[in-house]
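Participant: Structures are listed in the sections that come next.
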Structure I
Amino acid sequence: MSLIKARELFSESSFPVTVDTLVDRTLIQNTMHRHEYFEMLYVEEGTLVNRFSSEAITMNPGDLIVMKPYASHVLEDDAEGAPLKAYCCSFQPQVVDFGINSIEELQNSGSPNRYFFKPMLPLMEETVSAVHIKVSDENREMVSALFEQLKASSHDHGQQGRAMSRCHFLNLLACLAGQEEEEAAVEPQKIEVDASLRVSRYKAGIRKTLNFIHENFDKTLTLDEMASMCGASESYFCRMFKHETGMTFLGYLNGLRVERACVLLRDSCDSALEICYNVGFNEYTHFGRLFKKITGQSPAEYRKQHPQVKHVREFAIAV
């Protein structure tokens, strides 16, 4: 079963959202697969079948499904039905606020950001793979318009494009959250994993460990600590982690650190040495070597090619 990684899809790790129609999405798989990010599907016209390991959901106009990372599924077009027009929105919670590493953080949070994710909160349950939302007739036109606007803006990687994408995405989430509060609203349906494939305590531990890694990648994390958190031996943890993510624990951790370093190189005035330590590396030579291996560029080359902000030091010298 293939795993689509976030870095294959998002051109900017600091702004993880992109929208396409299904016919335009190049990474759509025709076999069972998983992905590292959340995926939202919305059918505007026609019929789409979203097949999970436990059941198949037939999506009709106005149906919207949000799947959490690592949920196994495959999409099947109803060839005999009306022509299909459906949107696929892939995202990470950081697009709302970079401080949000997972929706689990919002469960007991007083942050107003919790409101935006209200319809998705059932995804925090271990056995829930996705939520199925019926968009009301009154909201369909607005939701379709927001997906179309997101489709245009999410492929504009300039400052204005990212600002508009965040605006449209927040409006979309607010529309879905607001619909829940209407008197005649239909409660989102939970799509659960197959009862015959109950999540083992080890797999549940891997998910818990992944959330912890995303929230603490800038700290010192050791293999034995992660295995202990998972409740498995180191060797079994390594096998389970590789099966779940397609990567080794250290490769995954270093990937997260380099992705964060890319953000800081572009959007901060910190030196590359400072960034090296801020994202969790202890030695600059090792950081530089890994950075170039993953991105194809040195930290200096990356910063030069991605001048998103006027650095304070450069400004001071110019003055």
Structure II
Amino acid sequence: MKHKYFLLAVLAAVVSMTSCSNVDYNKTKSGLLYKIIKKGNSSDPIAKPGNVIKLHFVQKLNDSVLQSTFGKMPFFTRVDTSAVVAYSPSEILPLVRKGDSAVVVQMVDSLLNRGLQMQLPPSAKKGDRIIFTIKIVNVFTNDSLVQKDYEAEMKRDMPRQQKEMQEQMAKQQKLRKEQEEKEEEELRKSGEVDRELSAMENYLKTKKINAQKTGKGTFVLVKQQGNGSAANVGDSVTVKYTGKILATDSVFESGTYTFPLGQSKVIQGWDEGIKLFRKGGTGTLFVPGFLAYGRNVRPGSPFKPFDAMIFDVEIMDVKPNPVH
């Protein structure tokens, strides 16, 4: 809560200061605009070369927040006057002490003139300002103290990082699922799905293979279901496999692969078919092309778009998802 109030106060100060003329700011040798708000104890020393500064910052493009470390893992950086990048916030580090705050303003025009366009946010344009609001949390003179503090902060922030990672993975999975559904709908409208399913059924009938259909159209011949743990969605599954192109009956790949079941980390045919097995199970997956690599085959692949696949599989291990 304390950080929240500080952030609101500093952002208010930024709005006030950035609305003023450049005369309200000091300038570094490179012309970088900055203003240091003295909040630290005057008896604390100014940061020196070799010291490590622990800080939080907010980066804005004009009025839009690009990133912020407040409520997250602090940023640790060493004061190194010999390696300071001109026209960057690192220029002001030798001017601050513990408890200070600072506002640094980069003019997009100046960054462009210096050939630093790679540092610009994608939406930045001429006339814009990039504003850094910085809070100096601590200044360390001892590397062992830095390491101890860093590890403590990392441990404190780990739950947030894990939650953020899970949210990002869920978002990516949702986007992949939506894309798969969109492509499948297009294929159904074109008649491709029906053609592939009919061709697979005819192949199995001709070969007298009694495979069961599951999911959207993966056919599975279960030779041994296995006696170990069942493979459920979200479980980590290790599969030993041999992959063949159905049309030529030629092997294109063999190996062992571990993946989270049902998370779109493998072709849809695997996500559908592996669920019918337990640890120790063996069998064969007959996968129509639209549930294999579809039209988007990898460059250099030995198969063509919409090639149907055959996978002989053995379930080597199943590690249940802790959520279960």
Structure III
Amino acid sequence: MKLLHIGEADSRLPTEGPFLDALREVGELMVIRNDGTMTDEEMASHIREHDVLLTIWGSSPVPKQIAENPGRLSYICNISGGIKGWIPLSIIEAGIPVTNWGDAIAADVAEAAFTLLLASLKELLPQQLSVRSGGWHRNDRRVGMMYGLRIGIYGMGVIGRKFVEFLRPFECHIHYYDPYLSSTTTLEGCKRYDGLVELAADCDVLVIHAGLTEETRNSVNAEVLSHLADYSIVINTARGDIIDQDALFAELREGRLRAGLDVIADNDRLADDHPARMWPNVLFTAHDLFYATWNMPQLQRYERICLDNLQRFRDGKPLLFKFDRDRYLRST
């Protein structure tokens, strides 16, 4: 089985290590570094000579002509999550199997959201700011507890459901809204709502686990935020553009709401001199909270899923986390 990766200068495919060694055990691996001078036809020619194309962050986009003439190519294994940046919809529609990491990071993102929830609920940032400025006990504390907390979850996919597992031992009231979930689907111990405004009006914490689509972009807007009670908490580990950031920042600047934000709009970065960096009621974690840099396993979950799917393809077994048109359009 011949494997190919065509990566640009920022390709995240490692150049050595356990994952690359494992890939070479599965098949004959060729890695091509594209310095920006390769034409689409040159890339297509390389792709047509291989059974599997491996894509990841920093991959060169798959030429559209592959949809019409894939040659030997029979499978595209996307090692990471999103695929829209380098795999066009026409590839899916042409029937070429495409998979991604599926639920690999569900536990990691849910853990990140839970971390931000606890840190915000217990006001760890204001407490530390007080201690570092010479204070100790704070008279203005608004520290909450998980027991009986009303938590509204926007988006009940694999990450949202994993987050629910984190919550269950604490006897919270779990509410949710997901416009893409079948009306016949029920989640044990969770109360379903028909809209974001209704959800916001009946929760103390709004946690965003939705994917970014044209329908969800800016959907957590000023109206939704206005229905949150004073000092409610907004947690976002999904995509920054799901929230109307100007509306949220207006609430945070006034001190009416609190937030834990692993992601923000406009490419996940605040200007160096943005005043929000100094607000005590918001935690920013720079979209780094679920990326481990210490005590890492030899192989990450998403790498294991990639290797499993490659072995499944080689052995003629069904692939996991395969895209169809609907999943492609709804993916971030």
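Participant: Where does the value 0.50 come from, among I, II, III, when FRET efficiency 1/(1 + (r/R0)^6) of positions 165 and 205 (r between Cβ atoms, R0 = 35 Å, to 0.05) is the thing being computed?
Facilitator: The value was obtained from structure I.
Participant: When you work out distance in nm of label points 7 Å out along Cα→Cβ at positions 237 and 261 for each of the structures I, II, III, which one comes out largest?
Facilitator: That would be structure I.
Participant: When P(r) over Cα pairs in 5 Å bins from 0, in percent, for residues 117-180 alone is computed for each of I, II, III, which one produces 3, 18, 21, 20, 17, 13, 6, 1?
Facilitator: I
Participant: Looking at structures I, II, III, which one was semi-axes √(5λ) of the Cα gyration tensor in Å calculated from, given that it came out as 41, 22, 19?
Facilitator: Structure of origin is III.
Participant: Computing distance in nm of label points 7 Å out along Cα→Cβ at positions 69 and 269 gives 3.3 for which of I, II, III?
Facilitator: The read-out was computed on structure I.
Taken together, the values in this text are just the output of simple stated rules run on the coordinates, not laboratory data. All values derive from a computational prediction rather than experimental measurement. Cβ atoms are built from the backbone, for glycine too; each structure is taken alone.
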